[in-house]
Structure P
Amino acid sequence: MTLRWDVLAAILGMALATYLCRAGGYALLRATRPPPFVTAMLQHLPGCIFIAFLAPNLAQDGPAAWAAAGATIVTQATFGRLALSIAAGVAMLWLIGHSPGA
């Protein structure tokens, strides 16, 4: 395996661009005081992005995905532990995928 300098430069350039985008946002919010509506929007944004990624899969994958999503929601509502909720959803998908009728 040989080192390709053009590939290394592309990877380092993308890493730098990613870092600057993230650090720039933090620097901007630290230097200025955003209005209350911007603060509220930023607090809710991660959930909206997660739903935007999740909704097409739920619409496409059918009952197995809905069962896994339900198991995840019930586990999170019951225990409030994110890692446990993710494990419950993955376990539900695995159980449905390895059940005798699958």
Structure Q
Amino acid sequence: MTKIKEKIINCPVEKTLNIIGKKWAALIIRDLLNGKKRFGKLLASLSGISPRTLSARLNDLEKNGVLKKRVFSEMPPHVEYSLTKRGQDLHFILDQMRKWGSSHK
């Protein structure tokens, strides 16, 4: 069995894109900037994403410290997602992307 070491990234832009550059990641963050959301609400707000892809992106973002998952052990059980401080720090970047997209139609 061969272990593959993670690539060391020195470029800040590349670091950022590795976290928010995957398809759907920035839109998930955008939706969570408005507050906590359950899986079903996120799924409904992201037209065209599959549950499997949403789950994978949420796991990636959680692993990178951008969001946190809170599991409620009530019946029926449910999960709620919210941004961490690190995730909230992306607000400025997404706002600049929105402005750029609006002015370059």
### Among P, Q, which structure scores highest (criterion: distance in nm of label points 7 Å out along Cα→Cβ at positions 24 and 64)
P
## Note on the structure
Note: distance in nm of label points 7 Å out along Cα→Cβ at positions 8 and 88 at 3.3, derived from one of structures P, Q, originates from structure Q
### Task
Work out distance in nm of label points 7 Å out along Cα→Cβ at positions 56 and 80 for each of structures P, Q, then name the structure with the largest result.
P
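Which structure, out of P, Q, was volume of the Cα convex hull per residue in Å³ derived from, given a value of 154? Can you show the working numbers first?
Values: P: 199; Q: 154.
Attributed to the structure labelled Q.
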### Query
Given structures P, Q, which gives the highest value for relative contact order in percent (Cα under 8 Å, 6 or more apart)?
Q
## Note on the structure
The value -29500 for helix-only ellipticity at 222 nm (-39500 (n - 2.57) for each DSSP H run of 4 or more, over all residues; to 500), derived from one of P, Q, belongs to structure P
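Throughout, read-outs are computed from the coordinates displayed, never taken from laboratory work. Every value quoted in this text rests on a predicted model; they were computed, and no experiment measured them. Cβ atoms are built from the backbone, for glycine too; each structure is taken alone.
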